[in-house]
Structure I
């Protein structure tokens, strides 16, 4: 049997209420929120455990206090079968955080049961779970678990002999010594180190100061949309940038990052491998607006078609506009860039549909493509205008368009919108077909002819 990962910390219940806000309260300058949907999921250490289960086939042991109340019962019922709750005896109320969101933004948050839980003793089941685990993730949400002295002593004793990640909290306890990796965010790192600044140099100094203070093997400061900075001794530091995404809801991104780092360390990865995996997983998680399903299967990115479909669903779900364009993109040139930039300006995400190698050969001849699809996708994915790329095997993108159902389909101005074979298909679901200005004289074929002269 695969050895489990143990997630230790403060479990809570997260409630997201998606609402429409198009009018104000008559007697106050406050919006009226009309509820449209509601999502309830595990939060805190429970979310970290759920995400770890999505990222790996390992069993996950959640060591947390869950009070005997309605919110606690709801939280326990939301845990997947792969996650086993190992309860810490406690008294108090299960914390519930309810976010009210409109137009992709959080308008307000209502918290209940936020006082620290009271813990007593340490059951043998907790000791056995930590002995069994191949790695440990401590998810501190300031709820009192990491301040429980018997648990702290056990975590400190185990940290020297097994990979341990500690995700700290400003209201939580100090991390124990000997940890493999500590993962504060930028604000937490500045507060804990008492070193101000948001530039990379300041972040490096913060991380190194905390590594020494906490006697940790490495510290990774998460930097939101900029990625994460890893410090691992002797002034050495490495920056891991985020992957491009269009998601606007970063709630839970830190839990996703920490879960992916712990899974990687459990699989005998280095701290640098763990941070790279954490950034990649958190990028995908935020890109899907916090939908854990995007992580299913492994820490590797999902297949491009699924990634594009998930992106389209997420953008459309928050009322955004999905734009798509297509082509061979064999040698990327200024004409391509002009088309992509114009297309991206028409909506909230741009999905590029790319002809496969066989499709290009059928369209352009046996000497094409000049670059295989894997290289063309890598180049396109690196552009700031492009949010997702999907390859299609047919001569036209009709099948992939039927799946993606974009709101806008864009082609360069060397095409007539009326003559495009996919125009009728796009309009069949209410989509629009748009042509954008074409840069005369720019084409891959022309570049190839020039290179042969």
Structure II
């Protein structure tokens, strides 16, 4: 289908030419307008065609070469680093090393790529995989010798964390998030900053070679945000998956490519491997600022799920006021986020049940049955802390089915009825059974 604007510019140029360029007073601006519009259409088409994953798929199974695009090299390094070193270990190691070497030739150091850009994702992957096998072994679902050898040292780190060993029949995802917010997460972050790149690639957490790196080794000359922008624009296809700071850098680049490249500390020719448009960037910014996703990062390295887990750890240790203060800060920063609103209300229940009730009642839950059931439980708990069992029963009875398989942090109802704040992690159905044990005083 012909672009209507292009057709209009073509007609204007033809009419102006037939009149001896009387319409543009001989400046040939009629031709310039047509050329500019066609360039805009070409740029828009090029932006829509970029797919980092598709380019990587076309060369999967090959060793990296100097002829590969920067995007293909970054995607290869990312994919292989995130793949557990259990199959084709030597081939994987050579491919990672070669890809990082080729990137280094283009001004993207291995430290910046691995530690700053891929590293946070890698830690989440390792802790997630470890949580899966650690919880399966703890729940007697698999024997220890079925845990992949590369994950056994990580499982031993999980074993040493009190917050994890105290869990009863731990779920894999819950164990991973608890680990991320406690000593295993701190150890993993230290490992990411001090281990040799080769041992990071091998997921080697025990007896790894420590190296010294100064902060400037870990980023481009433009800093952390610029480094992450360069990585995201070449390795991540969809702009709404970028950080907000990366989108800001992209707007600057589209306005002044040479200046942005110089400020970031990377060659303009490298950045020019991809094209975007301001319309796409602004649309991604609009989505992130007006309709943030529930598990988007709230702060570097902290997404909503991890934040809620962190709050749970604080509550477990009796730090109710501190958890409520943190939850309030997160809620105020993202007031439209239902999960964070729930977290703030939950932390407020023991000390301010009336305030918690106001937050819970005002939430728009849509058709999410588990959220409706959770709200009914939390509203009932508010009443229990107010020593009003009748209202608690009414609030719980008005909720949805308790959904036996759904799990969450909950206040023990029997203890709440006695004014004591005791945290538990379990199914909504188990809470309902416990609630039924309460006798009128």
Structure III
């Protein structure tokens, strides 16, 4: 394997590790030096690459991706005490270095430029051993097992599944078969585990009776007033008795409710063995099988769903079919820690209909909790079947005032966007440009809030 030693302007050393036989871009050394020099908080850097002749534009740093798609770590540059952890620069040593960086909550930036050209690396026994060590040490004894695409993995839990409380706000709307839509969402949850319970949250808009024979299902009423998704969610979180809480829309259903099969939310729950993970989202399909949600990106402040309308196999071609960090996931299916939700005050009720899930994710990101998308947990989402999708101008203004400045480090700036003002969802398409961009400005994964909290005069 290959290593390159650099010196920064302050004479501090940097080590760059990459595959044997790879060719570094002629500007690689200067770009890395500059990125370290302009941001002294960055402990390590990764970059894009050209692998087997194809451009691999990567998102920001994700410790989860190191486990699920380790060959993404084709180049890593480190400084300070992490230099010794790189060893000979082989892939398993790069994984061990990433493990060390994650263990001490290091700041890892990403240079969105192809700084090297190489062949795709093969995974040997030492690589697998490094992955197993990473999973065992930081995911409380979890293991890694093969995923659908060659040389990719998913986390697997050992031992019993943790208890989960599902919170499902509903207005009691009926589905195509005439039964309440919430019945399908409840079945998707209860088919999995006897330790799971469901809290159905209703409000004034729910006029019909909702009764459930299963003792694991309870119905609570939120405070009176117009429908407020955030208030409904908070009501359920406060009533929950488990640390893991599943937030689920009533228009979500499972592909298969066979209790003998793997439980979709168990695949989400395994990520919480890492204390840095605060939220895990699922892969959601439209009823026709195309993708509705595979993580959220922020494009010029607009929260957009990635790969909307794409086929499932498109995720693999974009290397997005593995568990990975994202800036946010939809509140239609979101697993959270109750303690984390309480620490940030739950969902903000100033966002009664829209942006509440984005705001919640960014608040947890701000407190150094990671947001992970897990494609192995798949559900069907009848989007807006139970409520018309309307964005109120006052919610947009509040959202922009709080988070409008945030740049999404997991949405590559080199992605070509159609930029259609009339169909904003198309802007999230991951369309390959005709030539590989070279963007030398490094990006970190730090999230900051423009405002902290609204100052409300005390009237007591």
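Laboratory data are not the source of any read-out in this text; all were calculated from the coordinates shown. All values derive from a computational prediction rather than experimental measurement.
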Exercise for the section: For the read-out helix-only ellipticity at 222 nm (-39500 (n - 2.57) for each DSSP H run of 4 or more, over all residues; to 500), a value of -18500 was computed from one structure; give its label from I, II, III. Expected result: II
Exercise for the section: For Rg/Rh (Cα atoms, Kirkwood Rh), for residues 21-148 alone, find whichever of I, II, III sits highest and give me its label. Expected result: II
Exercise for the section: Could you tell me which structure in I, II, III was used to calculate semi-axes √(5λ) of the Cα gyration tensor in Å as 39, 24, 21? Expected result: III
Completion exercise
Note: mean projected area of the Cα convex hull in nm², for residues 133-380 alone at 13.6, derived from one of structures I, II, III, originates from structure III
